[in-house]
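Some structures are shown below for you to check.
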Structure I
Amino acid sequence: MNKIILTLALTSALYLNFLGQSGPGGVGNSSSNLVWLSSDSIAGLVDGDDITTWKDLSGNSNDFSQPNASFKPIIKKSVVNSKPTVRFNKTNGRLRKINFSTFPTAAITEIFVNINNGETSDAILSYASSGHNNDFLLFRSSNLNIYRRTNIASGVAFNDNSWHIGNCSWQSSGGLVELWKDGDKSFNTTGFRTGTSITTNGSLALAGEQDGIDASYAAGQAHFGDFTEILLFNTYLNESQHIIISNYLSAKYGLTLTSNEIYSQDNVSAGNFDHEVEGIGRINATDFHDDAQGSSIVRIMNPTNLDDNEFLIWGHDNAPLGTFNSTDFPPSLEGRLQRVWRVSEINKSTSSAADVGNIDMRFDLANLGSVTASDLRLLIDTDNDGIFADETPISGATLVSGSVYEFPAQ
């Protein structure tokens, strides 16, 4: 596995205060990623406080809420990998998004990160509409059932009181269904509710099972447990995208994948580069993802030699963006960002080093004030010794548009 360390350097000092926004792990954007709930985005609460609103990060304002104090989950601080969790510990507790006018109709992917209390007859995510109370429902942690008015049992369990990452997709065309658990495609089939569609303007509930649109919740089918992240897409994600998102979530929450764990730079021995992990990759010529930014300022795209089973994944050390190192940079420069990204390239089928070819790297430098492209340099630790002072700065940045600058063909 190739391990590359990189940072952005400057010939003149600038103050950085910016944050890009796109899909989780660099997959999707606000047109396809309809819901992105992350527990570490909940602000202003102390441990044990009730949660009234869980704000959506997707850009679509699909916030989840609960006005009734009897049903509100609570925030628990520093539970998993120093991250908070949303804990459902009240009878019939739930959060919901009502009047969901843009809910997916022909294809859907739901992803959750969760630990529960060994439950069996519980609803994880429940969507009820005027078309049907179980228009789309993930039910029974002991043997996850996917409901599209009727149901299909996966035989996959999530109720062993351990943290798990679950990915479920359904598509009307061909009736495709697949379920992933901890990076492994554990169940898939075809012909399930082929040619049907989900009705919009319903209610999507987290941890509650509806027998009406935000109504007639079944207390005996409520879910008890902790969630850290909920994702909803209006597309049937391909295998490359599932693998990338699984690695993003695994790194963020310190979880181990049972399959397809292709990013190891989040390990303590590698320096904990587990923040805003994103990636590109390819399973085959029709199943690939070759352009990613995520919530980071870094976008990588246009690999020139991305072959089957090859992935390039990157994440950073969470050092402050608005500060500069006064040491460890070549003498021709005046400073470099404290924040450092670590990149790995791997062939997932052989677990060996890969080479995806040249890539275009873009940095979104919003809110910088005046920026001159000729002042920007890219530093890559090509000898992997952890030192930037002995590297040759890469120039040639160009302004793409707005605040986005590109170092082409790296």
Structure II
Amino acid sequence: MLSVSRVRAVRAAIIIAGAGLGCAHAARSTAPSAEFLPRGELVRIDVATSGVGSPYYRIPALAVSTRGTILVAFDARPTLADLPSSIRIVLRRSGDGGKTFGGQIIVRAGDADHGYGDPSFVVDRRTGRIFLFYAAGMRQGFTGSHTGTDVNDPDILQTDYSYSDDDGISWRSRRITPMLKMPEWGGLFAASGAGIQIVGGPYAGRLVQQYTVRYNGKNWAASAFSDDDGTTWHMGHLIGPGADENKSVELPDGKLMLNIRAKPYRKVAYSSDGGDTWYGLHDDTNLIDPGNNGSIIRYAQSGPGRDKKLSLLFSNTESASDRRDLTVKLSCDNGRSWPVRRTVEPGPSAYSSLADLGGGKFALLYERGDYAYITLAIFDSTWLPASCGDYRPG
């Protein structure tokens, strides 16, 4: 799918749908071991193959639960087309750091009239609850969605999420279109991959999920956020136009940085109020992009001479024209430069989603081989050609 300027409406209409049981668990932080990973190497595991269980798979989403379980989700599609289509959201779980995965769990099932697509995780580290955001469509997709907020209108692309309190085994579903959508907007959808939970400062604990909005025939970016562990959600101000799928990351000074799909360079903006408003939208000429969904995370490096405050990891297809050459890049100065990079997939590749597994290990879920596979790559910090400990600015 694809990717403006006021907002902050909270509306009370909520629809509860779907199934799944499970009681809430206290949050625990347990890093997966990934002991099978040879030091300095990258291991690939295909977690979905087109033609096996579904004609096609697209749109990877990746998260690590508070129990250390790796969660991968994606669309199971009858064709490669976006919504409207009878698309299912499916998920697999790994409790051993990615060495093995359980079978597919259906989070939402599409039928002849309905479909659900473009998943994105948000994990609440305070409660352990796992959120999976996505779009729900009947007769219209993103560009064709009508204005308005009627949750029963088949011509409006709806905003749904599912949530799990048992580490991703079972799921309940909720529709929040009237909470997030302004009546004058057309389509909006959660940018796939993963959102964040703010760690420090006045907005600590806030859950943030990025959205793409269709308004006056153009694409804009905005953040949906919750300060009460997901009971209520608010939509921030829009920034654009020219924005598409986008990801936010928390910087050491408390600001958020927005990284946006755009061609031929990705766009960047900043927020000082936890994602409510954004400013400074500009092209980042260090990050060429063909107009493809990427991923950005922060992590703390360990070891002598490494500054834990200055590490960002980013992935995208490093081409201005084609979806190929999926590359991981490291920034040691909060995204001002990206001096460290290494190619993960030199051939056809597309959407990607990063996660920190802890202990200096990372996971990257991505589309490979002209959408033939959803692949999980696991690597450690020594696989990169350098670290921030080796970086000397200027």
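What follows draws every value from the coordinates through simple rules; no lab data is involved. This structure is a prediction, so every number in the text was calculated from the model and none was measured. Cβ atoms are built from the backbone, for glycine too; each structure is taken alone.
Quick one: P(r) over Cα pairs in 10 Å bins from 0, in percent came out at 5, 22, 31, 23, 13, 5, 0 when computed from one of I, II, so which one is it? Derived from the structure labelled I.
Comparing FRET efficiency 1/(1 + (r/R0)^6) of positions 36 and 228 (r between Cβ atoms, R0 = 30 Å, to 0.05) across structures I, II, the highest figure is found for I.
Which structure, out of I, II, was mean count of other Cβ atoms within 10 Å over residues 276-283 calculated from, if the result is 16.6? Answer for the origin of the read-out: II. Looking at FRET efficiency 1/(1 + (r/R0)^6) of positions 76 and 356 (r between Cβ atoms, R0 = 25 Å, to 0.05) over structures I, II, structure II comes out largest.
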